[in-house]
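Coordinate-derived values only; no laboratory data. Values in this document were obtained by computation on a predicted structure and should not be read as measured data. Cβ atoms are built from the backbone, for glycine too; each structure is taken alone.
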Structure 1
Amino acid sequence: MRASLLTKLSKKPSQNQTANAQHASLKVLGRYVKTNALLAIIAAVLGLWALQLLFSYLSELDALTDSYTMSDVLKYILYRSPYFLEQFMPTGALLGAVIGLGLLANKSELVVMRASGVSLYRIVGWVLQPALVFALLALAINQFVLPHTNQLANDINSEDSGASITSVRGYWTMQPRFKAAADSSDSSKNSGTAEVQPDGSDILYIDYADVQGNIGTVKRWHLDNNGNLQTAIHAKGGQYTGRIAIDTPNAKPREQYRYEWQLNNMTKLTINKGFDSMQAKSETDTLSLPFAPESVYLLTRQAEDLSLTQLYQHRQFMRQQDKRSLSHELAFWQKLLSPLSILSLVIVACSFVFGSLRTHSLGLRIVVALLFGLLFSYIQDLVGFISLATGFSPLLMVLLPIIASALLGGYLLKRQM
């Protein structure tokens, strides 16, 4: 009796020790797999990044001029490098996962892990953890780095923002103009309200604005009711001077103020009937808009140059104006869901390795992974164009390639169970 009790007591510590030993071995094994995957992903991302920097440098050499020197090229590539890094993170994570697991497969280490009882999904979970680091890094670059570096790069190489008639950079808008009627009735005079009648429309263009209220080149064309050009105004820049309240009954909150800028170095061209024209220059003039300088800043920036929070603010502002910008909505969902793109591609990478442990070489797996990464990128661009052309939901169109990639990877992994 006493001997049997001692035997039972002696067995309990051995079982606990066995469980602890298994747990410790899994921790060591998991750390080993994560380290291999992390180093492989880092090497793949840095390799693709370096190639893109080299190709961009070579392409910029053709644009060298007296005003765009070699130092400007190096600065442009430096400021553009975070954008290149973020763009190649999904494909780099895909290649890195294939390389990291492929090296383990070539040494039969994955076979030993599976034979020892380590589940396939546990191994995939180990690989997803370092990939998650890059997913969060891509999100941080989009939020905190790209708005500043892209603007610095555009300031250096601004040939795209020239005065081309096909350029859509900056902010364009058409606003109706009204004037007081000359023959207003007595009833309107007695009531204190003046009748107004349409006076054509104004086409306004602002090429640049910052958060401090400074604006760049401003162009404004006035068309009469028949669409004939009456005046053309060009100003080299302006500064925000403040807002004025508008006493309008039943006005919406966003219509209670007008925001004014003082324009500098203004040139006005007046076209009279018979095509006679007259040009006049003025030191200053006033530009009035119905929205604040922060909104002008958002409206003059391209979607890819805005952070996630700025894209959200742009979306809210457009909703207040009862308008919609599909390009900015598409950029918002692409940046917000970029971590899911990286993780879905890593799942596909794992399925490539486990599905061909013996029949295919590591080189073939890398080639297939690279082709799949390029295909995924092209499909993302394609669905983005479809969303812009048809007006389909940008969120749905961005999610479709991600969901399809994740389902494909899950299906291929399930076949290996």
Structure 2
Amino acid sequence: MTKKELKVLELFAGVGGFRIGLENSDSDLYKTKWSNQWEPSRKSQDAFDVYNYHFQDSTNINENIEEIPNEAFQNMDADIIVGGFPCQDYSVARSKKHEMGLKGKKGVLFWQIIRAANQIKPKYLILENVDRLLKSPSTQRGRDFAIMLTTFNNLGYSVEWRVINAAEYGRSQRRRRVFFFVYRNDTAFAKKIDNIFEDNNSNQLFDEHMYDNYMLSTGLFARQFPVQPYAYKHRQASYKLSNEIVEVSDIFSGKVWNTGIMRHGRYFTMDTVPKGNEKPIPLKDIVLPNKAVDKKYFLDNADKLEKFQYLRGAKKIERTTSTGHTYTFSEGGMSPYDDLSKPGRTMLTSEGSVNRSTHLLKIDDRYRLLTPIEAERLQDFPDDWTKYKKTSNGDIIEVSDRMRMFFMGNALVTEIVRRIGDELKKIQD
């Protein structure tokens, strides 16, 4: 029997990573009907224009999500909300001194997902963020994530999460991200879990091992992204959350590991280790041959190469703060160029600029930067996906290399989403 299609709303859509992943899983099942992409403080909405160039069969909204009225969401009968919500306030690219978490300008956009979910009441949400979210803020580790779990619980949803390093599951980039599978408690899937754990709603003390088998082998993430059958270094815990968000914010003190599930206000978490039976794709298998690369990507100029060598080298620099305090800034060295036998390092939004984290390749004794196509391959996007955009007046024009690299630094590995979609279609009712 053919399953009914699942209508999708893609929030913080970027250039369509979630949509590509789900459609690669099953384009007949997953139908993205609506999207929203808005880059604040930018006159040119390049990411939206790229999305709009590729996907003209959906309602694509280029507005600040905070200004989309509730009524607009109410008119979307979406079965799934997906989104990689902005992560700058959790990212390791920010210093701990400047982290803001849920209080930051980007972090507060999580509440817009909650607003949309409250108006639409989808069956499922699939969300993504940097793994540091689980430890945010550094002054009260796990608090922000506990607030998120409490909020979903109060809306009648359960949450399953897993930190996934794409390279550990056969992809070409060492990119660690936390993925959430959120499902409404009245779905057939949720009821099946309740039938397995019949005492889940009781007032009895709960066993911290109640969901061990689920997290290790039978859960959605465990089936698609297998892990070793134990908690690493016996790291696991379980907690009962307060229903009051303010109380959670004020007093939360607990562990949140890379794998977990939250049901009916209780969360169970453990530190898991991938089985390691999927070999990653090395950089050498995705890079273009030098003869196919434009000369502008090569560092044949000695000064340019010397700058990279300085940036990637070890250093100790005496600095003075605005208050006159003098200190020594030290930084360890890194490889002078990227190892082609390994999967690529994590791309950042700064990939298109000259900085310490920019990939530097040495191929046939020539040094060069990543091309936009290679950046797209690291994220499992089709070649030249970001090459063109459709402007608001209908013109089709090329996108600058720097913006293309920014898009990929902001994107997700679409094959990870594809595998989540593969598993979801087995359980959806």
Structure 3
Amino acid sequence: MSHIAVIDVGKTNAKLALVDSTTMSEVAVVTRPNKVLPGPPYPHFDLEGHWAFFRAALRELHQTHGIDAISVTTHGASGVLLDETGGLACPMLDYEHTGPDDLSIDYNALRPDFAATGSPRLPMGLNLGAQLHWLLETQDGLRDRLAHFVTYPQYWGYLLTGTLATDVTSLGCHTDLWNPFEQTFSPLVGALGLSTVMAPAMRSDAVLGHVTSALAAEIGFTRPIPVTCGIHDSNASLYPYLGQEAPFAVVSTGTWVVAMAIGTEPRDLDPARDVLVNTNALGQPVPSARFMGGREYELIRPVHAAPTDADRATVLDGILLLPSVEPSSGPFQNRQIAWIGPEPTGGPRLVALSWYLALMTRECLDLAGAQGPVIVEGPFARNADYLDMLAALSPHGVQVATSLTGTSVGAAMLAGKSHPPKLSSHSQPLQGDALRSYADEWRKAVRQ
């Protein structure tokens, strides 16, 4: 048996998970909030606090269980600018900061077309290229300090090993910096003057290096510990299933809900509806669509609720939640939340919310051209009402990942061959016809 420590940084929480490579299950998970520091000079992530947390957690888990390898997964739309000494050339910008919007006209003149990058034009800093453009134009002396650029998973890899890299999945996550069809940097890299500072692009499963001797002594490692290159978190959720027969789709749920279609061609995609072409861990283009489902859940959910059949009947009688709870992204951008019927509380509110999230997920799957069975991983895999609605609308069935931390398991699999995580089938709900009728009403309402 071997244990793989996974640094797993989502938009909401930073985690260190220890995964048993034999069972592909989490032995231990420790977390801290991924709080955004307000500045100056602008809203940014607490990289220093995370690093202290990860070092302490690595020490503790190694003492308790032993660690044989380390892998990394993080949220997308993020990278780190380093100076010649390897320190931060500037703080790591929060991608929800609106600063880049101030220079959108200039940036739009630089960025390549969607046909070349599979990357839609997104607000704030959701296009990593827009972040870099804004930083270079607004932060005094940054160009002079800047020596290296790494995508976010590889920042932690750099601290662990001293090796600089980027990875294809992070570059392929609506950055405008990557051509997913040719697996090369896009012309934007040159247009921004960054050709000489971009760290080499590597596959996510490549061995980046081994933990440095100084860090090994601090943690207590007595033999070389390999570190994988690392992966974008939605692609970590996808990675365990890449070997199975296509077509199928994987829905990664967390702060973002990302629907990824495998075995379909990336054509007829509508970038205006937050549809994009991701790049998977093997360097292949993946038609995808997404919305901020986890954020929407937290904004709407009741504090305490355990839905009953009576609550479901109440919602079926005509209570609908219409998009968008979070209007800055997703398939219905710039649409404001609306309720049809009385705005519910308690159990009915949670049912209406869960069905809304499933309907939005199905919309994303259809926009990405998904075919075949749908695999759901992450927090929504434990929401029965969400799964019931999605299953009612998915004729090839819904399968559920049993792991609590799908991103961590996927990232752990980068460290060596192992069996994919276990799946369970979610059966068709008894009220399937009623749910499909409800879905028809919801679709009519959102298209009026």
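If you line up 1, 2, 3 by percent of Cα pairs over 26 Å apart, the top spot, with the largest value, goes to 1.
Can you say which of 1, 2, 3 returns 16.9 when mean count of other Cβ atoms within 10 Å over residues 229-236 is computed? It must be structure 1, since only it matches. Quick one: Cα Rg over 2.2 N^0.38 Å, for residues 221-260 alone came out at 1.60 when computed from one of 1, 2, 3, so which one is it? Source structure for this number: 3. One of 1, 2, 3 was used to compute distance in nm of label points 7 Å out along Cα→Cβ at positions 293 and 381, and the result was 1.3. Which label is that? This value belongs to structure 3.
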